[in-house]
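Scrolling down, you'll hit the structures one after another.
What follows draws every value from the coordinates through simple rules; no lab data is involved. In this text the structure is predicted, and so the values were computed from the model without any measurement. Cβ atoms are built from the backbone, for glycine too; each structure is taken alone.
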Structure I
Amino acid sequence: MSTGARQLRFLVVDDNEDIRDVFCRLVERAGHVASTAVDGLEAVECLQRETFDVMLLDLTMPRMNGVEVVRWMRDHPKVGASMRVVVISAWAGEHRAALQELGVETVMQKPLRIQQLTDLIAETLPDPES
């Protein structure tokens, strides 16, 4: 991470432990902080306790899916208002219209190449000039 760039806080939400681990390692390797949630319900609990800059969100999870998490966030605008939501899912295409309606701009298809996630993390950095 370059000097002047601030450390970002990521929330990685996925019911697959291996995916959470890989995403967290990449986030931390880029010099940021990663927290995890195993499903949407745990994600909502995290969002109520802490502030994050970016959420990497799976769609298909038990208890509360990714679309429901984004809907919950829209119903609670003070929670995560400035957070960037990135949906990463094998089923992203099927939900793209609903996600766009909910304001999710970044949707990525699984399986995801490590370079795609590395690029995403890099482009999430705020411009130090602004």
Structure II
Amino acid sequence: MITEGLTNKIEITVTQNDTAKVFGSGELEVLATPRMVALMEECAYKSLTPYLEQGSGTVGTLIEVKHLSATPVGMKAWAESVVTKVDGRCIAFEIKAYDECGLIGEANHQRFVVFNEKFTQKTYSKLK
């Protein structure tokens, strides 16, 4: 059961493929903001996966993020998520990202539980 207070943590080591230069969000070889956001979302969704019915998943519906400090290639970075509210199929999170020197980002995030097959069918019906 998904409850308030549920936590998760995931970690990466920043590589060239994680940089603003590669992501097209800048010219520097530092952890890209879009990559940090992806790390945060991954942390949140993976915290929920063990508690979902078979055939269900979650999609991100909101993220408000602050990127507070740059992280160089070669340094470890991680995200820590905590569920702050459960309202039916809508789950809210507070997420913080860190590197080996301290806090690098903060986010408020919402995810919505979906039935994967139905969601995919509805999405791809746009092509018809």
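When distance in nm of label points 7 Å out along Cα→Cβ at positions 61 and 117 is computed for each of I, II, which one produces 2.3?
Working: I: 1.4; II: 2.3.
Traced to structure II.
For which of the structures I, II does the calculation of Cα extents along the principal axes in Å return 40, 40, 22?
Comparing all candidates, it corresponds to II.
Given that helix-only ellipticity at 222 nm (-39500 (n - 2.57) for each DSSP H run of 4 or more, over all residues; to 500), derived from a single structure, equals -6500, which label among I, II identifies that structure?
It was calculated from structure II.
29 is what came out when relative contact order in percent (Cα under 8 Å, 6 or more apart) was calculated for one structure; which of I, II is it?
It traces back to II.
When mean count of other Cβ atoms within 10 Å over residues 53-60 is calculated, the result is 13.6; to which of the structures I, II does this value belong?
II
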